[in-house]
Structure P
Amino acid sequence: MVAQRFEDWADNGQVEGDLLAEIIRNQRLFPVFQPIVDLRSGECLGHEALIRGPENTPLHAPYHLFNAAIRHQQLHRLELLCRRCSLQRFATAGLPGKLFLNVSASLLSTPDHQHGFTAELLQQLGIPLERLVIELSEQHPFDHHGLTRAAVEHYREMGFNIAIDDLGSGYSGLKLWSELRPDYVKIDMHFVRGIDQDSVKREFVRSICNIGHSLHCQIIAEGIETVEELHTLQEMGVRYGQGFLLGRPDAAPAIPLDPLAIRKGYVDGSRAWRSVNTETAQVLARPIPAVAPDDRLCEVSEIFRQMPQIGSVPVLLDGEPVGIVRRAELLELFSAQYGRALYEQKPVSRLLRQEVLIVDCDTPLEQVSQLITEQDEGQAIQQELLITLEGCYLGMGSVRDLLKRITELKIRNARYSNPLTLLPGSVPINREIDALLQKAADFHVAHFDLNGFKYYNERYGYSRGDQVLRQIGGLLARHIDPAHNFVGHVGGDDFIVLFRSRDWYEICTRILADFEAQRVELYKTQHFEAGGFRSRDATGTERFQPLLSIAVGVVYPDPYKCTSHHEVAELALEASRGAKRCDGNAIFENPERFLRQPWREQAPPR
């Protein structure tokens, strides 16, 4: 039983200590390296060395490994071994650039710190001193006691560069910066994640960049995971970056993006489109207090007493959810004769239930619903959801709340959909554009407009006209991948496509070619063969009206100069006019990326 394993592991510190001692004694550490990339050139500046314990052991993850070392007073021995293994692996792999090596501040002033150890090892391995960057971090509350300017100067005098890690997450980051004058400063990933959507984070990073420029210090942004974050950081002048988008930690690391893609800050298909109308599991998360497997059942009982509305309590091991304790089962256990007296001091692991759905907070609600309905028919539907952020507990949700939220979304989407094509209407389109501008995203807006649709309606009737509009909507749906683009129907014969794909021009060309091939079905034979029909215009003058064609006006908005969807709509309208001035099916891209005169909403008439 997994529950019993957790209980045994928590209660038997000797087992953990023996495993840690065996790892250190036999040097069973496995270094991995994560690229640090120049965001201007796309080239690799170097790699940060990270460490892993033996696979299939409780100490594989670095979090568990180093916490065990702290509990057993082996942190500094472990760190020195990490340093040796990382340098040896770096030399053997022949990795390019600099090596960023983590050193806890507290190690610098302990007896375990061997002066000259690193320089001597580098000489043995044939690694020049200038390729090593000592990355100082404040991972533990006692670290600041060991970090002095004299200790840092010791490394600097030997020829090493100095970096401060996780600026913004430690105890005295700005003070350290001012005192130590490092060569590199790493911005904690908290300030990078979602920076494209958070003005406060952008101001923080902008201030850090200004300080770095004044002090001739290079800035490295950690935790870059999306193209939007990359593009925002580039626009703000951040020189170097690190994160899953630019390369994952690996024994043989590689940068998955070509330098040109990084320089442009745009990667085709790198992230799936997420509409602002697509809500995620995060909206379901409620911050219910959690317990550990070795906590007592009386503590769970107290949580239930204080929160009578909840039916279960999450159980975490080192911050990661492993199951729940249900109220009904606890009450049943305590209600037996002498039940409370017998069991209230027993560990939580006794009632731990692992039959619970654990989902990441970024999972769309539709996907969460699918995970629930795909359970085995004979299995009871799980009523609880454990919601995580990067594997760590964020909160709890319920199936009831999920169903309620999905129903509300369907009603809202139906309200704002075009009744003819069932595509999103102007309200969701405008929301999407505003959200993309707020995230400083790269996107193109294509305005599809039918030429001659008014005269077609008058000649063939509105029923046939509706058929044409449904046909256009079907064409767009078939050719445009909704995972990376957004299709909407403003109304009438106006359609809007928000492209995140780089091949937007090729897609539009294929749509126009298919429409041209299908036009024969829309006309009487004589009209199609004649290339149109004669009809009277608004002045009563009889004119020849050519066959229907599609004018596609495209604009590439500058998200840093366009303030809202109103300005983007003006740019797209101008592009549509340019396309209409061409004959037949045409694509015209507006060269302007923002309005020269800022758009202002007119005041209503008095």
Structure Q
Amino acid sequence: MIATQRHTSLKGGEFLIKEIEAHQVFVPEEFTEEQQMIAQSCRDFVTTEVRPRLDEIDTAKSPALMSSLMDKAGELGLLGTAVPEEYGGFGMSFNTSMLVAEATGTGHSFSVALSAHTGIGTLPILYYGNEDQKMKYLPKMASGEWKAAYCLTEPDSGSDANAAKTKAVLSADGKNYVINGQKMWITNGGFADIFIVFAKIEENGSTDKNLTAFIVEKTFGGITMNEPEHKMGIKGSDTRQVFFNDCHVPVENMLSARGNGFKIAVNILNVGRIKLGAAVLGGAKGSCHQAINYANERKQFGVSIANFGAIKHKLAEMAIKIYASESASYRAGQNIDDLIYSLKDSGMNDADAKLKALEQFAIECAIIKVHASEVLDYVVDEGVQVYGGMGFSADAPMDRAYRDARINRIFEGTNEINRMLIVDMMLKRAMKGELDLMGPAMAIAKEIMAIPDFGGSDEDGVFVAEKKVIKNLKKAALMVAGAAVQKFMMKLSDEQEILMNVADMVIEIYAAESALLRTEKLIGVRGEVACELQKDMTICYLHEAVEKINSAGKNAIMAFAEGDELRVMQMGLKRFTKIEPMNLKNARRRVAEAMIEENKYIF
């Protein structure tokens, strides 16, 4: 039996300055039989109800088809997984809801509609609603009787959400807020019954600095919308501009406190980011599976193209990246769960505990969003290549996969914004004394001036050398980040290129360490022989991470250092990004051949 030691003392972002042990992380192989059955029921629903109708969904002229599929999902309980039982849901753990997101991730436009309803549509009420609001709305949202949309983005406010211009003015009788404004890119807009709307309250000629959130029912009136947007991908997702024209919203439908909307938006996006990471993993596994199938079926020069080394390389790289991203996703998901349980044990209510836990691990949420969405892009791109000419055909599955994947690097905050947030959140926590980054960074600055330790390790066990590599990669990131902070101080936020370089280093460290810890834990239970393929994938990913971290580090250093400082930092980076060479070609081939033999993604 695999077991995870609950580790509630770990803070978000602390992985960069601490050595994490395998027993502290959750691995996907630990999901219980019950959790796996829930996931399988989700896969079955997508397989029987959604995938046979993908073309119909994408070309539907009205939202009726998607709405009917959401109704069926509601009947099966798929819309209430994260809603507590007292409000008509199942009250599943956070990591179980992540598993559900992955299991429905092959549903293309349907999975987008589902995620928008269960995530950003439902969770603001669950986390921020008062008891009356929860009792009124959540049961009907959990059952699918009422479907939800989230109205934040406007034509002039995308990444800068707090620049929204939608206004809410209190009526003369004080009973309603009258909302006027325009929202765009609203998923589920055409069939939503409930809209979570963000607006700035205007009073006595002045407008609030921060947004306020409102629960708006379609029946309130004053709501109109354009026809569905014509999009590159996720064509079946009902995405519209929504207009509020003197929409009267009862004052009791304000969500949380006045001016708290921006905080709601930020915290709900944390959930959306990590859940998106899980969902795109499902899509990546599905595309990898299809690529393997096609490679086995397609014959050239008298043999299946799966026999060719170039194809094996592609299939293995898909699996390696998926494995690392999956390891990171459920590791972070369990960290969130553990903190939720700990906070509730100490007396905090369920909604506040979830919010606090998600806020604590917001750095990891952003990491997962970026890494997983870019893994999916890699997988579908290489999937097109495996299919060759057929990959470019609209009659083959890679066409839809390729187009639908692209939005995920924009959803829930662009990957560029998320990269900058990763570093920004770490530095802010350091300045508040919540995360000791500068102490280790200063120690590393001294270390690179000292004589390097060329001695080997006397430790025994699995991944001893690889763990030293991870430790050194963390030093590389801290060295670059620490030097950049010293150089630019408060103006570092203007150096977006450097911030993104540092973020890339941090992202690769988290993914590589997650894969390593997962494999180490599996070896501890199953033995090394049974985990040879996982070991191959882990080491391959670590080598790739070293190369990426070295490249990102070089780009960052050359952007601000010169002379002796540049030479010393380059020397330190070279020292901290060393790894023993290995025949990665053979490791990849072993991974690919195992999947080719099973004719599916097997991890």
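Matching task: 141 is the computed value of volume of the Cα convex hull per residue in Å³, for residues 83-322 alone. Pick the structure from P, Q.
Q
The maximum of relative contact order in percent (Cα under 8 Å, 6 or more apart) over structures P, Q, that is, the highest value, falls on Q. From P, Q, which structure was mean count of other Cβ atoms within 10 Å over residues 419-426 = 22.6 calculated on? The correct label is Q.
Among candidates P, Q, the computation of helix-only ellipticity at 222 nm (-39500 (n - 2.57) for each DSSP H run of 4 or more, over all residues; to 500) that gave -18500 used structure Q.
If percent of Cα pairs over 44 Å apart is calculated from each of P, Q, which structure is the one that comes out at 20?
Checking each candidate, the match is Q.
When distance in nm of label points 7 Å out along Cα→Cβ at positions 259 and 347 is computed across structures P, Q, the figure 5.4 traces back to P.
Since every read-out is calculated from the coordinates, none of them should be taken as a lab result. Source: prediction; values computed, not measured. Cβ atoms are built from the backbone, for glycine too; each structure is taken alone.
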